[in-house]
Structure P
Amino acid sequence: FLLFPKMLSAWWILLSVLAVVSGSSVCPCETPQLCQQIQKEREFEVFVFDVGGKTWKSYNWNMVTTVAAFGDYDAELMCFAHSKGARVVLKGDFHLPYIVDRANRTAWITKQISLAKSQFMDGINIDIEQEVDKGSPEYFALTSVVKETTEAFHREIPGSQVSFDVAWSPKCIDKRCYDYISIAEYCDLLFVMSYDEQSQIIGDCIAMANAPLKQTLKGYEEYLDLKIHYKKLVMGVPWYGYDYPCVNLSQEGICYIPQVPFRGAPCSDAAGSQKNYEWIMKQLKSSSGRMWDDEQQAPYFNYKDQSGKAHQVWYDDPQSLCAKANYVMLKGLRGIGMWNGNILDYSDDPDAQNQTTQMWNALLGC
């Protein structure tokens, strides 16, 4: 019985030591070292968005450098990523009018810092995608919150990473008229969402590639023209496509789509539905077969649904992704990533395994 107080004391000492690692929480990993935040910078970023589940176990961890955790907190993912030297960062979002008030900004940042420490995270990915008018109070507040968040994370979690998600072009896409130059200066990197590029279709209402090559690369040239350093830019590519029901499928193969307005444009990709790569590969087997558009440098196919209605599906595959990754390498950009890591087929099916391997490999060019 005399040993019990000593054992209890030793136990609390151990808990205290583990708690120091996180500042408040007990480390859930096999060893306390795995709860220490990743500080080492990687020369090339492979930035993965993870939306939950356990498919992360099948990621190519020889490539992954940062995981933006958009699903529920998964301590197992954090421990495993840290064992591979990869960061795991929070998702950061808010309603823009809320952070116009400085006190609200400070409260939000304080909460994110506390959450990151308690979950042993390595930074934050700020994902807003809300309309902003240039010169508005929200315009200046958004820039301020990026600056203040970065300063706070770097101070409180040394070596942490703060990233900000931007549209495929800085030209007020979807009315997101941000101060891109200042935001790029204040954060560690911009994740350029080079997808959903048909969110505003000004011309004919027809099905097109999610991320046509020329349009995608033009967006990067526009960022670089702003004198944003190329090492601030991570290219985001889609591992999904769009399934468009055709109002009319012409003899030339043009799929005319319903008019679905979006933020001032008469047509948009909202006329279709997003489909992940796993679905696309399965649907391809009962379709017209894979076709290739030389102008957009993207694959597509046609199929008919059970009611006989024509559909056209546009997507990215290893061939279209390789061309984009080649640009990343040529320009020396900070890296590449995708939305999102979970939507490949990670089953034991040999065809699926081959498709998945090719999609990961395409991130490094060809």
Structure Q
Amino acid sequence: MSSAATPEEPPRPVRFGIMGCASIARKLARAMLLVAPTADVVAVASRSEDKARLFAADNGLPAGTRLYGSYEALLDDPDIDAIYLPLPTSLHLKWATAAAARGKHLLLEKPAALCAADLEPILAACESSGVQFMDCTMWMHNPRTAKMRQLVADQDTIGDVRIINSIVSFQADKDFLQNDIRVKPDLDALGALGDLGWYCIRAILWAVDYELPKNVIALRHPVKNQAGVLLACGASLYWDDGKVATFHCSFLTNLTMDMTVVGTNGTIHVTDLLIPYDEKSGPFSLDSKTDVNELATEWVPHPSKHVVMTDLPQEALMVQEFCRLVRNIRDVSGKPEGKWPAITRNTQIVLDAVKTSIDNGCESVDVAS
């Protein structure tokens, strides 16, 4: 009589250290708890142990979570597989490269760096150590995004993409505009361009399968605070084949998270791109081969409405995918997935070009290939 097969042991969780207790880290801590036991938060570090303790308590982290009063101590913990790093952008170069050098996989908040010259050592350190890099552009992991990708790639439905427009904004209050790290030149010097323009640029690149534009021209009259940090700006992007994109990002206008992709045959429009109206569902509209009726009083056919459901919010799906990639490296000697650093690099390159155009009086800037 043959013995019953031994059930396979479940994969070991990916053990995370959270480096910094920024408000966005609350969202990621929740996401890690939602995908347990895939992910396990084993440690939190802040500049004070008391702050780390408060973060752990406020976010329902397990009683055994280790608490560190320095980032170095977190990196010295041999039980940590991966670092989630939500520190101000000005600190990314130092601590992201340090994490990678210690062999820690890296989930890095956006914007990834202040400039491409700072990003390259981070990506090089990850490559040298054989660790996975991914930035925290959460909407990329929503199943709605995969569904829209299928449609954009369908020649019959959308055709050739010709125009992309993206707007991301929110109306910041007085306290934010005076005190938030995103308006401080020594912490997040890119301001609205880094915080919100990153999403706009990523959406545009996503729509064209990450093909870099030939050149960019910043929109005139960007708004800066007294310290010179951008509060509102935008740009137009141009490709050799005639594709055009525009974006606008702002801390000064009503909450808006739009992306429109217009092709020769169809148009996709999504109005809650970054953060879905409801975390379990993702709506978008699709027009394909549309016209107006003979009297030009209505569209024929009407746009179709689509809703893509998900059991887990997009940030939890991001953590889940990151863990899958880490386990592939840690447990079966796989290689890091190269598409994520490549996508981050292209986003940063375009962001740099927009910033250069703004700094040069909105002149045209060629995008480095």
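Readers should treat all values here as calculations from the given coordinates under stated rules, not as data from a laboratory. This is a predicted model, so every value here is computed, not measured. Cβ atoms are built from the backbone, for glycine too; each structure is taken alone.
In table form, for the structure just shown:
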item: With mean count of other Cβ atoms within 10 Å over residues 168-175 derived as 14.8, matching label from P, Q; result: Q
item: If Cα Rg over 2.2 N^0.38 Å is computed and equals 1.05, the structure in P, Q; result: Q
item: Comparison of P, Q - label where FRET efficiency 1/(1 + (r/R0)^6) of positions 104 and 120 (r between Cβ atoms, R0 = 25 Å, to 0.05) is highest; result: Q
